[in-house]
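What follows is calculated from the coordinates using simple rules that are stated; it is not laboratory data. Since the structure is predicted, the reported quantities are computational estimates derived from the model, not experimental observations. Cβ atoms are built from the backbone, for glycine too; each structure is taken alone.
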Structure I
Amino acid sequence: MDVREVVLLGSTGSIGTQTLDVVSRNRDRFAITALSAAGSRIDLLAQQVRDFSPKVVALPTSEAADALRKALGTDCPELSVGPDASTELAAADCDVVLNAITGAAGLRPTMATLARGTTLALANKESLVIGGRLVTSAAAPGQLVAVDSEHSAFAQALRAGRADEVRRLILTASGGPFRGRTADQLRDVTVAQALAHPNWSMGRVITINSSTLVNKGLELLEAHLLYDVALEDITVVVHPQSIVHSMVEYVDGSTIAQASPPDMRLPIGLALTWPDRLPDVAAPCSWTDPTSWTFEPLDNETFPAVDLARAAGAAAGTAPAVYNAANEAAVDAFCEGRIGFLDITATVRIVLDEHLAQTVDVKSTPGAAWIADGDLSIQAVLAADSWGRRRAEAITRKESE
């Protein structure tokens with residue numbers, strides 16, 4: 001059995017650490033050839049280097065590189081240092097690149113992996129969402145493999161029929177910690193409450209996104225792009241137990257669901273070996289204990305983030321980049337106490353509306369005006385991302401005055 005060489009980008013985050021757990025249990029199947037990290041958890045990164053012996057480690061700053069050299073001494077591997085270090089690793093010779101970088105910073109590594117022709121296991125949904133058709137047009141058939149549990153579920157359920165037999169995708173959402181609450185009940189939500197997800201253990205941004213349902217909006221756009229299904233043919237349904245990870249409905253009325261306990265190691269393992277399955281990655285559902293699964297419609301009035309994502313996706317071009325960027329800046333403002341919980345999606349709406357209104361001189365304010373798919377470029381996407389963050393930051397600082 002061949003050993004798959006894996007480059008892991010974002011090794012010290014939630015997905016990165018769980019990926020290494022999968023690899024550690026299957027050392028006869030995988031070898032970690034390179035790691036990249038943001039540099040905020042040097043002690044953990046140093047331990048990962050000791051455990052997996054990568055040939056190269058990428059870090060964004062010389063300060064982080066010096067700290068890793070100090071931690072590892074003579075055992076420090078080759079270091080690639082600088083803002084483009086992860087992108088350089090993504091273009092390395094390997095079998096799989098797993099991109100678990102957070103946010104828009106994952107776009108250039110995604111594009112570099114696709115250009116190299118390497119299989120891309122994509123946990124960095126933001127790069128697909130903001131890159132849109134730039135990313136999908138750069139990917140060869142079968143090159144792009146989803147790591148998100150919902151999109152892994154779609155990939156598995158789509159094996160049950162032909163593309164022309166699919167009626168719709170049904171994207172499940174846990175509903176987060178505030179399922180069932182009204183907008184009035186959410187006005188005084190604290191950061192700690194928003195970070196208390198009932199089913200999943202994730203990083204700060206994705207956990208807050210799950211509480212606002214922005215994460216489901218991003219996943220809606222990801223599904224639309226990955227599987228070329230129209231936005232109107234993707235339904236979001238709340239499933240509090242997080243056991244059914246998503247479903248595909250076919251034209252004959254049959255619905256195929258993928259079910260498993262909430263454990264990201266399962267979709268990670270599948271992404272690393274796709275289209276094959278890795279034995280015993282996670283515990284299956286128990287069928288000997290009483291259980292019930294429930295489904296309910298999404299409350300779009302209280303949680304408008306999914307509808308905002310649909311609007312951004314319908315506009316396409318740079319709109320999804322602004323949706324994502326404005327949200328990330330608003331999440332930072334919420335966590336810093338500058339705005340309330342409901343102000344997160346309110347800020348996203350304001351910034352997205354301004355972007356689509358096209359009332360700003362593009363030359364004087366790069367990234368402010370919407371650019372359509374036909375004129376899209378990496379530079380245009382990143383300019384829109386930068387403008388969206390700056391505009392949301394300005395709005396949230398004004399709100400806190």
Structure II
Amino acid sequence: MQRYKLLYLFLSVSFLLMIFSSCSRDRKREKIQKNTGGNISHAERFDLHATDSCTILRITDPWQGAGNVIHEYYLVRDTGRMEIKAGTSKIISVPVRRIICMSTTHIAMIRALGCQNSIVGVSGAGFVFDSDISNRISRGLVSDIGYDSGLNTELIVKSSPDLVMIYGIGSESAGYTAKFAELGLNVMYNADYLETDPLGKAEWIKVFGALYCCEDLADSLFREIRDSYLEIRELMAGKVPKPVIMLGMPFRDTWYVSPGNSYISKLIDDAGGRYLWKETESAQSMPYSLETVYAAAMKADIWLNTGSASSKAEITALDKRLGSMPPFINNRIYNNNKRLNLTGGNDYWESGAINPHLVLRDIASIIHPEIFSGYEMVYYRKIE
């Protein structure tokens with residue numbers, strides 16, 4: 001998902017919550033309360049609960065600014081479909097055999113489970129890094145269904161998906177998903193991008209495990225990711241000094257700053273650094289003037305995630321003042337675009353979601369290179 005190049009109009013859907021009639025409402029609520037957090041250790045936006053007839057997937061507040069919004073889906077193996085009496089838009093036959101992915105992070109998680117051949121559509125083919133999926137797009141096996149107001153509904157229907165997986169930034173995009181509903185398509189929210197814990201985002205692989213009936217594999221993969229991440233975090237705990245890290249680039253004289261309670265701030269903290277805006281808190285990026293960030297950046301030691309800038313010359317071409325900041329002068333600038341293909345697909349926004357341990361190791365090696373002698377970064381590269 002190339003957020004710095006293109007802001008998708010995230011698609012959202014507003015369905016009424018259906019009653020799961022195989023058990024009483026009170027009994028269902030009691031069972032969900034007992035299971036909450038039992039199998040999900042880091043993610044905050046979803047729960048999975050197995051019953052005799054299906055797996056109940058609950059997704060909470062699936063877009064920015066949502067409050068107490070819960071969507072329930074019933075994942076049913078074909079033989080058990082008749083045991084569920086709920087709206088058809090909420091019943092999903094599993095394993096899913098044909099899926100349209102509106103985010104590249106979905107592609108990475110499906111590939112991790114070995115189910116990538118089920119992908120029949122993507123939103124924005126040029127942003128896909130995965131070479132196998134790109135090849136399938138060029139061969140006409142995977143369709144580019146467009147995005148925003150350019151969604152190709154005819155192509156979506158022709159792709160015959162079992163499921164369209166979307167993500168949204170607000171209920172205002174319900175008009176687009178209403179089109180899907182009119183076409184009789186199953187639509188599911190994915191809120192992985194809203195997780196502030198890197199392990200929480202990676203834990204969404206369990207949702208895909210449930211959708212593809214390979215829960216054990218998903219659980220095993222997540223345990224490996226979690227153990228590796230926690231090992232690196234423990235290694236970096238207590239390391240001093242803690243260099244100050246700044247992020248991003250200005251856009252039209254405005255610098256959109258990630259808050260201190262964000263995903264990237266958590267990565268920096270776990271990697272042994274101190275984020276420049278660590279004390280801030282917000283549900284979204286915070287707009288500051290270039291002058292405000294410039295003044296604060298005089299305390300920074302390292303500069304990460306410089307957007308589309310691939311050289312120091314490109315940075316100063318944007319604003320000459322940027323060349324006088326300490327990270328620029330001390331040559332400590334790194335961007336997360338090492339894995340970038342010719343069409344603009346950046347693997348940091350794709351497989352990075354399922355590999356937080358690798359992202360963490362990259363950032364830790366930047367902050368404390370003396371600990372990672374000889375290490376070759378996966379997603380990051382130095383800006384010269």
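Thinking of I, II, which structure, once helix-only ellipticity at 222 nm (-39500 (n - 2.57) for each DSSP H run of 4 or more, over all residues; to 500) is computed, gives back -8500?
Derived from II, not from the others.
Please state which of the structures I, II yields 0.70 when FRET efficiency 1/(1 + (r/R0)^6) of positions 144 and 184 (r between Cβ atoms, R0 = 25 Å, to 0.05) is computed from it.
II
Quick check for you: by distance in nm of label points 7 Å out along Cα→Cβ at positions 48 and 304, which of I, II is greatest?
Numbers: I: 3.8; II: 2.8.
Checked I, II; max of distance in nm of label points 7 Å out along Cα→Cβ at positions 48 and 304 sits with I.
Hey, relative contact order in percent (Cα under 8 Å, 6 or more apart) derived from one of I, II reads 14; which structure?
The structure behind it is I.
With Cα Rg over 2.2 N^0.38 Å as the yardstick, tell me which of I, II scores highest.
Ranking I, II on Cα Rg over 2.2 N^0.38 Å, first place is II.
Given 32, 18, 14 as the derived value for Cα extents along the principal axes in Å, for residues 248-287 alone, which of the supplied structures I, II does it correspond to?
II
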